[in-house]
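Below you'll find a set of structures to go through.
Values in this text are rule-based calculations from the coordinates and carry no lab data. All values derive from a computational prediction rather than experimental measurement. Cβ atoms are built from the backbone, for glycine too; each structure is taken alone.
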Structure P
Amino acid sequence: MLNNSNTELMVANFPVKMKSVFFASFALSILCSLNGVNAQEAYELDLQKSIEIAKQKSHQMLILSQVLAQSGHQLRAATSSLKTHVDLNMTIPNYSETIRQWEDSTGITYFPVQQLQTSGSLVINQPLPTDGRLYVSTGLNNVHDYYKNERLMRMNLLLGFYQPLSAFYAYNSIRSEFKKAQLNYELSLRTLKRGELDIIYETSEAFYELVANKERMGIASQVMERQQEAYEIAQNKYEAGLIREVEALQMEVDLGEANNDFYLAEVAYQSQMNYFKQKLGLSLQDLVVVVSDMSYSVINVDEEMAVTHGLSNRMELRENEIQIELSKLELKRIKSEGLVKGDITGYYDLIGTNQHNMPYSVGESLEDSWDQLQGRRGNFGVALRISIPIFDWGENRSLVRAAESGLETDRYRYDEEKINIERENRNTVKQFHSSLRRLQLLEKNVQLAEKSFNISRQRFSNGDINSEALAQERIRLNAAYQSHLNSYISYKLLIADIMRKSFFDFENGKPVVQDYDY
């Protein structure tokens, strides 16, 4: 539930009477906006609450969270690829009835086939960090040949080994893929953190723009009230014959313009309110009241500290470093394609077979095959294969040079990014200091403009100045309010901008925390 005592709008330097008028008009605009619409939820938001909601509900953060989750699953998959895999393959059943061809020295012969085959195999595969693998396979194949009326069974147990030699001196695929998965996950983490800081800035921008529109409504309300007062004074003076009719009519026109400006300010506020809700991930039907007292504190921002923290923590630099590492891995892979390759394979297996005329049970065939597997001498084999590239018309050399150019490009981008980060931080800090000085100056300007307008309003009542002179003073006062408001918004946004560019929260005096646990 909203606390009505906290919904009063705080308008800096506005008279108490103006605050009351503005609050009443704002409450009226809220009621009008809810006419015929049932609000789903009600929120009373300051800047910090708005940021917390945006972190949880904004579509931008939801998308980045899913990208991070995707990278996390890919990293877990890469980690799992290093562990033992067990696969069970089964064919139950495979029935075939066809005509096949047999060709030998006597000629070609066609014969009918009618078979029912069932088989199964269990494969245990253990990847090695050297890019090779050890594997154990056991299988059973049972065939019922209907034409020959036979049962054939084959049982085997195999231990195998495979090792590419290039993994020791060129490119280790399994380690490289795991490293890529780690880097991509870190990249997603850093992208999420950068997105979070962007959300803080963009939410601050939307929040203060909404506050600015709210304040502009207050300014428009003041203008309308002052113009109403001036119009009544002009009417009284016209009826007393102290001013001409054209002056009284001009006051009436000015009052109409003031009413229209207030209406336009209300429309702009409602439009910005809808954008603000969308930015936070809220429903457009939700009721939102923003709370801001237009106060600020003077913050000490050290330029060198901002640059140092920016260069140490900015995600763009680490992202460029990650891209350089990925490019190095790709260059290594491409180079390995042009080198001598080889692999060593070996196996040792035991085989047992059985063939009997039907009828002969599966159990008896299994027993006979197992006995034969145990009694028969094992089979084994070892092989060393070598592949030597001799001539490829410079294809691999060109691919290597292209990859080297890409790597150099990434390094240049890294150096350029460092310069950009230093420049951005220094420029933003200078803008911040300039904005603070301007804000302090404009505060005094508002006070001076208010005093000047009050004097001019009294002089107009006394007949010392005409309506045109009073209008000029009113325009000057409104311009002072607008300039002060714009300067305040700029100052607040620069605080958020410095934090996302330097990764240091100068407002609270602490660095932005980064956790990259993977």
Structure Q
Amino acid sequence: MSISLSEVAMANFRTDWNSDELNTTFMRRLGMQKRYLPARLAIAHSLAMSRPSHEEEELVLVNQDKPDPGKVIKGYALFGTGTTLSVWLSLIVQKSGKPDTNIKQLIADVGVHWQRGLARLDEEWKQSGGQHAAFVRRLVGLAELPTAGAGKRHTGGSTADAPFSTGQINVPIGEIAEDVTSKEKVIWNMNGQGGSPHSAIMGGVGSGKTRTAVAMLRRIREQADVPLLAFDFKGDLGTDASGGGYHIDKIFGAQTLEPPRTPIPLDVLSLQSRDSIAIAEAASRFRDSFARLKGSRPGDKQRTALHEAVTRALHTHSPCELHHIKDALIDVYTERDMKHDGAISTMEEICRFPLFTPANDPAAFFQTSRIIKLPPNVAEDSRTIVVNLVLDALDQHLNSLADSQCDADGARSLRILCLIDEAHQILGSKLPSLASLIRMSRSKGGAIMLISQSPDDFSGADDEFLSEMGLVAAFSTNAPPRHTAKILGKGANLGALGTGECLAKKRGDQAASRIRAW
């Protein structure tokens, strides 16, 4: 980098005239005495957003060249000196992606961040009703770091409503992302207006579906500091003992959990309200989740008894854990002179080892990236109940929040990514929480990515949610033509695809495109 700290300290930084006036307005709004204070706040706010677009940069440069530019602030006043100046310089250069930045380019980059940061702060001020306290709370919520996932029980506090992304998120479909016919780059606008952030990637063993998904996740992470919740049924998403795997843990800074060896630190039965209606609804959701387990198969009497047991446990215990429900269920069976059956046996089985510990409420838990490993050696009922209860907790948490914000271009902010690898292992269970997340979480900032083996994995009557996907991509499989045609359009032929190729269809497309993904 051909630039020194002394050059930065003595450089003249400015924004355009209108933004300079807004800078002065924020001095008055926030009771600040120095011009550099709202400027610092604006630049920091912009640095937390996605990288400025070429159009944003051009607009600022044009405005700065007009006859009435904003007033100058010296570098040492704007950014301080010594270590403080070094940190600011590092953040700005890192965000620009231009390691060979010179002083002229740095001044231009600062102008971009200053202008768009003030514009975004003005939007936040208006959405706070012009109230100083509400505005500060809003900024604190956006800036607060995720809560750690261990130790005593943590609550989400003011970060519960905070989005983790701003601006458009444009994702290449795979490592190469090239249309086989036109040779053009194929980009999926993940959170654009009228679209959907959900995706489904399918393909046979060795087709590259997971490789493609990970490449897409990497590009999402580069543009948005959004947490990831990943369910790993093979155990290769993170970094394994030999240093292999897909390294999702390193990309997202994710904590790897492997229940029951490392229980999931989530109060999975947490309630938004403890009134009788909320408890009855929670009992119904647990009963429906439990009914999906192969070992339970409850009839009408068992379902009624289970609902009563969950209701009692939730009324009596806070936090409520699975073993509380098991104990209550045994009591209900005893009171009603019912013989112990598959429901009791299944409940005892899933309580044999600690799958959860209520260390975090959902607001805190879902602010941090996690990989939940559920390899084949974990009992099938335990895997299913873990996935469904965690997804149900996520569904309830997102539904408790206000709708995620949209920017001026209609791009909706994301709050969380949820990845389910080898999703065919749970799609057959027709999990109600997954269907609800697919259909309802978009407005709340949720994005679901499903990786599965074949289009026919989605053929269940309760899982007809592929129409809610923003992107569907399929690599070579032996799927029945009727299922392929239903998802990708008439005439789609997965058997004709070459190595690294897939058929991809974005929401709104009339037909699928043949893409070289890797």
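P, Q: which one has Rg and Dmax of the Cα atoms in Å, as calculated, at 25.8, 89? Here the read-out was taken from Q. Matching task: 18.1 is the computed value of mean count of other Cβ atoms within 10 Å over residues 286-293. Pick the structure from P, Q. The value was obtained from structure P.
Match the computed value -21500 of helix-only ellipticity at 222 nm (-39500 (n - 2.57) for each DSSP H run of 4 or more, over all residues; to 500) to one of the structures P, Q, and report its label. For helix-only ellipticity at 222 nm (-39500 (n - 2.57) for each DSSP H run of 4 or more, over all residues; to 500), the value -21500 is produced by structure P.
Looking at mean count of other Cβ atoms within 10 Å over residues 70-77 for structures P, Q, the greatest value goes to Q.
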